[in-house]
Every structure is written in C-alpha cells, then in structure tokens.
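Nothing in this text is a laboratory measurement; each read-out follows from the coordinates by a stated rule. Fair warning: this is a prediction, and the values are worked out from it, not measured in the lab. Cβ atoms are built from the backbone, for glycine too; each structure is taken alone.
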Structure 1
C-alpha cells in the first residue's frame, strides 16, 4: 500500500461522518494530492455511464460554485476516489 493510499484510508472515516470533511479533502493540498494519486489507479471518471458523470458534475458544481473548470475536475476526481474507496 502506498503512502497516499494509507493517508486516504485514514481520512475516509471522517468523510463518512460529514460532507464538511469531503469539502476539506478538495480544498486542502495534501489530502487532495493523495486522493488524486490514488485516482490514477482507478477506472477514469470519463468511462462512467453518462448519467453518473452528469450527476457527479452537478454535485461538484453545487458544492463549489464559482470555481474554475480545472479545479472542479480535480475535485470530481477526489470525490469519485473517496466514493470508490468506501
């Protein structure tokens, strides 16, 4: 298990407790980087069924209104990774 995977596993119980922790994962550099590293081992979001992609996209846009496209894409990958790891 990589260091990034271990960090993600330590943070997942917090994410299960509150959506506020999910927001923190997306906003804090170190956890975000760890989840994005783990994301590279998963099936890419782009290969999800269209309805799931749209649902994830809308969820991220609603969580972070006003953020740029690249940042939202990264956040979607963080959220997707957290969901796959749970």
Structure 2
C-alpha cells in the first residue's frame, strides 16, 4: 500500500464517519419523537382505562338498582296479600 491509497482510505473513512454522525443525529431526533409518542399513548391508555372503570361501575349500580327494585316490588306484592284468593 502506498501513501496515496492510505490517504484515500482515510478520506473515505472520514466521510463515512461524518455520514454516521449525521444519521445518528437523525436517529436521536426520531428516538425523542418516539419517546414522546409512547408517553402520550400511555397517558391515553390510562384515560381510557379510567373511563372504562367508571362506565363499568355505573352499569353495576344500575343493575343493582334494577334488581333491588324488582325484589322490593315482589316483597311488597307478597306482603300486601299477593296471590291470596
């Protein structure tokens, strides 16, 4: 190998290193955006889970009120004489 070959290889290596630095900066920006997106998705998931839990609790309350009303009506019917002929 001659000095010229070594200088050419060194120049190519320097160019490749510069390109790698440019790409790594782009990757850092992309990673930052991905981290922000993941944080927003996690927050959205927490909000959806909270809304789902609230909806489920409301549905359960309505169910208990409905069945409680049926039982109260049945007991009231039986206490007032019910099917006595």
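If helix-only ellipticity at 222 nm (-39500 (n - 2.57) for each DSSP H run of 4 or more, over all residues; to 500) comes out at -34500 when worked out from the coordinates, which of 1, 2 was used? Here the read-out was taken from 2. A value of 10.0 for mean count of other Cβ atoms within 10 Å over residues 18-25, calculated from one of 1, 2, originates in structure 2.
Output the label of whichever structure in 1, 2 has the greatest value of Kirkwood radius over Cα pairs in Å. Ranking 1, 2 on Kirkwood radius over Cα pairs in Å, first place is 2.
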